[in-house]
Every structure is written in C-alpha cells, then in structure tokens.
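For reference, the structures are reproduced in the following blocks.
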Structure I
Amino acid sequence: MNKEIKGKIALVLEILIGCVFVFSGFVKVVDPLGGLYKIVDYLDAFGWEPLKPLGFFGMALMSAAEFMLGVCMLLGVRQKLTAIGVLLFMLVMTPITFYLALYNPVTDCGCFGDALVISNWATFWKNVVLLIAVIIVLNWCQFCKRGFTWVTEIAIAAYSLIFMLIITGLCFQNLPVIDFRPYKIGTNIPESMIIPEDAEKDVYETTLIYKKDGVEKEFTMENYPKDSTWEFVDSKNVLISKGYEPPIHDFVLNHSDDGDITDVILEDSNYVFLLIAHNLSEFNLMSNPGGAHYNYGKSINAAYEYAKENGYKFYCLTATGEDNPDMEKYKKATGAEYEYLNADEIMLKTIIRSSPGLMLIKEGNIINKWAVQNIPTFDQPLAECEYGQMELPNNKGRILLIALLYLIPLCLYLFKWGKRA
C-alpha cells in the first residue's frame, strides 16, 4: 500500500474519530448533571465511593477534553500528539466498557449521554473500532500532514476546552440547554407510558433445578424430568432479550394517606405545580437569611402561595419518606404547607436536572420547567401569561446558536492569525 493511500485512510479515520469525540463530548457537556449521575454510578460499581466529591470536576474536564480532542482530530492539530491523547483515552475506556458488558453493573454506559443510548456490548465494540482506528492514525498520520503552527494549535485546543467548560457551567447553573430526556417540555406523560399491543415482550429463559441422589442438575422447560425420583429444588429466569419499554415507565406518585394518586394528577384539567426535590437531606433552604439558598426557599414558597391563591394544586415530589427526620427538618425550615408525594429518586433526577426544580403540567402535558434559581415571579393567572403557555424548545436552533458562538471566534482567529505549519 503506497503512502498516498495510507494518508487518505488516515485522513478519513481522523474525521471519523473527530466526529465521534465531538458528538460524545458535546452531548455530555450540555447535560452536566446527567454526566455526574453516570460518573457516580461508575464509582459505585467499582467501589470508588471516596472519589465522589471529585465526580463533577472529573466529568466536566473529561467531557470538555473529549470535545477538544475531537476538534483537534478534525482540524489536524498536532496529529501525532492528538492521536496519542485519543489512544490513552481509549486504552482506559475500552477495558472499563468490556467489564461493563460482561457483568452489567451499570445498564447504560452514558458515553453519548441521553442523546443516544446504546447497550454495553455495543459500547465496547464501538470502543474497539475506535481503538483500532486511532492506532492506524498514529502510524499513518505522517502521510497526510496537515495542521498549524504550535501557537495556533495551542490556541485552538485551549479555546475549545475553555468554551466547553463555560457551557458546562451555564448548563449546571440552569437546565440543560438541550433536553434529550423523555420528560422534555411538550411531552404528554400518559401517552409516553403506553405500551402498544403489538410491542415486543421481554423474553426469558427458565432453568429448573432438580436433585437426585444428592446431586443437583439443571434442566430447561422442555427436558425437565417428570418421574418422582427427581426432587424439585429451585428455578431461575434469565432475560434473553429486552422487549419494548415505553419512554416513560416509572412515573408513579404516592401519597402517604391516599396511596397512588398518579392518575389523579395526570388527569387534572387545571394547572398543577410539581416541585422536584430529589432528596430533602440535601437542603437547608431557609436557615441562612440573605444567602442564595434562603432566596431559593422564598421563591418556592412564593410560587406555592401563588398556586394556592389561584386554585392550582402544588405538590413536592421527593424520594425522602414521611418517616425520615429530614422531611420534618425541611418542613420546619421552609414553613411551607404543600403536600408531599413519594417518588423514585432516579425518576426525579430524570424529570429535571435541578434539585429543587419546578415543573408545571396540565392534563398530563409538561408545560414548563424551571431550575430553582430561575423560578419566576408569578403575578397573573397562568392562562393569561407566558409561563402557562407551552413553548416547545427549538433544539436545532439552540445547537446552531452554540455552534455559531463557538465557530465564529475560532474562524476569525484562524483567518486573521492562524498559520499553517
């Protein structure tokens, strides 16, 4: 194979790796709390709980660095050094994803955030392909020399890293600029919970364990012994293939007195406020007058008073049980009289990437969502103001805006000061 063909192959692989890394880094950057939850899952799975305090910073740096490596691959920035960086990244992630595929301690690797969920085995083989590709690039990139001077390349890498860290910070302080989850604004929750009649069902393999003369043996449903000399011991079911699972399958709200009131809330023809507080032990909202958390508590209480005055129901959804001391502490600290509903913590974290956060629904439709620091001041009936109107997010427009904010300064710099090597 001549040098020219090797160079073209290396160029194609650089573009492929670059696109994957840019996409993978970007979708995690715009949902930093989602990335943090996944990092925590990893740390729990591997028994590395002491590293949890560093989880957010590690996630932010890793996602931004992943995006930066992708950009450097696409632009041919310091090709060999970038290829080494990608190689090191893949040498760490490939064995980890192989372990995940074998033992399944985490069902979703989170490599593409919530934008694209793939199985652990698919993730592993994706990493194998990327690992092989970057090894080829590392050996053949010398045949497709491209790039800029050292100063220009450092500027490209630093700018890409800093820009993504800024986006991470903005999305952490507010809600994700692009919502890939099933509870996005405009979603009808009941419709998203429907399982079609012709949907594929879960397929299990049943193994029967029988004992004879003190020796246990496994059988299938087709060949198990039917004579009385065998004694039944146990059976076990193993999932062979996963059937259809609706986008929303865990939305269950329980009242301490009335039990499951999910349908009551979803069928309410009026507006309903749902305050999402993952775990009440995390909050001390009203204890420090003048502090940010104190102001958050005031804004929540103001929203509750507004709801009460206008005849809207207001519930606090939390995974903290009524018998938990943190529940009573929270009630005393806030002084609020709204009702509390118990819900699964993972489901609550999926609904909104802010804790607390506020969601507005009507007839099961998600009308609006706010991070706690962005809860507005309500001063008129919802039917007459913008907060009560469902405005579907323009995700394509937001992606275009972020792309332009990133690309325009970069292109201007390259046009004016960028120099080819």
Structure II
Amino acid sequence: MKNKFKLIFTLALAAIMTISFVACDDDEVELANLSVTVKTASTFTGLSVVDMYVYITNTIDEGVDSALTDASGIATFLDVAPGTYNVSATMALTAEEAGAASGYYEEMTLNAVENNVELLGGFDHDVDIVLDGKPSSSLVISELYFNGTMVDFLIYKSQFIELYNNSSEVVYADGLYVAMLAPQRHGADVSDVPLALDLTETVYAQKIMKVPGSGSEFPVQPGETILIALNAVDYSNGGTSTNPDLSVAELETYATAWMESLGRQGSFDDVNNIDVPNMECIYLNQEFGWYIIDPSAPTIVIFRNDAFTITEITDPAAETPVEIYDMYAEIDVDDILDGVDLMLNAESGDFKRLPNSVDAGFNYVGGFFTGKSVKRKAEKTLGDGRVILKDTNNSTNDLEIIDVPTPGEL
C-alpha cells in the first residue's frame, strides 16, 4: 500500500512539474519584427538605397544588429527582442557622387537616424529613416573637455574647446562664433521648450562667444589646432597632474568685465590671463555667471553669420495666458560649420538639440566630474604626415571618450 501511494505521489508530482514547464513555455517573451525603409532627403537625387546596411542598437545593453536593404530600400529585422532601439544608416559619397546628387562637389557622409524606437513583442513595426547631410567643414571640433574633475577641486574650471583645421588650406578663425545650445542640460525634462520646437532649420543657443580679429589675426594652419580655454591657466601642477595646462591656449573666455558693464554679476571663478586674448562675449541668457560649459551633456556648434536674432520663446505647452519660457539666440542650421551633440546616456536620443544634417548621432561621458574628455577620432594620415580627423557628421561614430584631456594632441 505504501509503495502504491508512493507511486501515485511520484506521478502526481511529475504531472505538476510538466504543467509548470508548459506554463513557463507559455510565458516566454514574444519577439518583434521591424521593417526599416530608407529614403533620401529632397536635396539629394538619384541615389540608390539598395544593398546598404541598416543598424539597430539596443539602448540598454548597446547590442547591435544589422540588415541589408532590399530592392525597395527596406531592411527587415525578424525576431528582435522587445526593447528600445536607435535605428541608423550611413552613406559615404565621393565628391563626384555628391556633386551629381546635390550640386556640392565635396566628399560628404549622409546619415539617417531614428532614436528610441520601441519594439513590442508579438507586433510588426515599420520605421522610415531619411538620409541627409552637408559637406564637411574645414574647421571641426577636435576635443571638448566639459565633464570636469574633482582632482584639486577644479570641478569645471579647466574646461576647453579645441578646433582643428581638417583641410589643406590655412583657415582664419577670426569672426567665428562658438555657441552652446539650449536646453543647457541634456533635456531630462520633456517640457524643455527647444525639444517641442522644430529643430530642422533653426537651433537655439543660450550662450554665444566669438573669436576676435579683423580677418587675419588667428590663422589655423592645415593639421593644426586653436585652443579656447575657459581659463587660460596651467592646471597640470607642473606636469604631475592629469589636469590640462591651459596657459598655452590661444584664447580664453573671460566674461566678468562684460557682465558688469551690463549691470550684471560675473563669477569669482572667471580668471583673466592678461597674456591670452579674450573671446568676445556676445550673448548669455543668465543674469549672472560666465561661459561655463554644462558638465553633464552640452551641445556645441561653430558658425559664421552675424544675422542671428535673440528671440522670446514661448512654451507651447503653457496654458493661457502664454508664458515666456526664455530668451534664446536663433541660429540658422545652414550657417553651422560643425556641431557635436552630447547627451547624458545611451537612452537620451530623444533630447538631441541638432538635426541629422549637422549631427546624426550623439555621444556621452556619463556622470559628473569624471575627468574624461570627448575627442574626435583620427581617420587617416596623409603622406606628408598630416592627420585627417573623422567627420561624418555623426558624433556616435566620429567621437571617442578618453580618460584624460589632451589639448594640443591628436
């Protein structure tokens, strides 16, 4: 009797385990399918989008998958794990191809990106991405040190922007504008007004400064840089610290005298090295402060055009009466020579401040005061030793994160 009971118990337990396993199978995560249609912007004609790679990048684990487009320009991804993905494609054009397609006979790279595409298990998804771009600039942002460091309690004082002449001709930086775009931070709040505006043709700046000179005072030789320091001070402690020596900067961003001339308050951290020329202060939409770069996630552009305007931007989400959100400088996207979009992390793509034609991607350091810097990658070295930096108008591909800043080095 005991053995019979034991047999019945064993069979019952086996049945329960079978049912449990079946239940587990029923609870398996369903996969998703994604079809990506690649198109070209209206400014480019006659380009084929057949047999080109499309990439999807998981924003959580940064895993990448790819697929080729078919005869209709559609890339199909089957059985994709549910999640949020950044979708992208890139097309490199020779000068001849670019000329035939757009009329600009210069090498350029077209980018197409759609960020934060949510794929739900058990569903088919369709996404359109549009290839767009513009010719590469002679001057490019080669390094941007904004994250700061707690070493010696410098925090943000040793920030700098470095520009590089990527061309074969001398370029004069005189009159070049450097702008920090709004919102100052990475856009963590979805109510940030610039994100509710159309950023295709116009972007909005909170801070603008300008290289002084009448046209021939700040030459940048081919393969050389011009360093713009927040403070032109040697922070390297005689070469014993990883902090940069910025006393060698060609320019610095002293703003206190200008702020005080407007009846506003400057900053005690704003140091004036009388041996280094100051950038011209153009616009700062703060009642006090200086040209500090946000240490979490800034977007920087360089441009040439005196015709930008300072505009009251209203909050589209505000209830009546309409609330004034802030005063921003409107910059025409066509005037931008180069720009880099820095975000907080891999999931911040919705908060980009630049259109794909200027910067189709973005990059990030992650965290505050890590001492890390953002540097443009080298693409090739010519026979004469001159280095060409990578400039595909895509910060995801063009930039890398380095452990310590390296002004003056490639």
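None of the figures in this text is laboratory data; all of them are computed from the coordinates on show. Keep in mind that this is a model prediction, so the values were computed, not measured. Cβ atoms are built from the backbone, for glycine too; each structure is taken alone.
One of I, II was used to compute mean count of other Cβ atoms within 10 Å over residues 67-74, and the answer was 14.8. Which one was it? Before the final figure, lay out the partial values.
Working: I: 24.2; II: 14.8.
The read-out comes from structure II.
Can you tell which of I, II yields -3500 when helix-only ellipticity at 222 nm (-39500 (n - 2.57) for each DSSP H run of 4 or more, over all residues; to 500) is derived from it? Numbers along the way, then the final one.
Values: I: -16000; II: -3500.
Derived from II, not from the others.
For structures I, II, calculate mean count of other Cβ atoms within 10 Å over residues 59-66 and state which one comes out highest.
Working: I: 21.0; II: 12.6.
Max of mean count of other Cβ atoms within 10 Å over residues 59-66: I.
For distance in nm of label points 7 Å out along Cα→Cβ at positions 307 and 363, find whichever of I, II sits highest and give me its label.
Working: I: 2.1; II: 3.3.
Going through I, II one by one, distance in nm of label points 7 Å out along Cα→Cβ at positions 307 and 363 is largest in II.
Can you say which of I, II returns 1.09 when Rg/Rh (Cα atoms, Kirkwood Rh) is computed? Show your work: numbers first, answer last.
Numbers: I: 1.05; II: 1.09.
Answer for the origin of the read-out: II.
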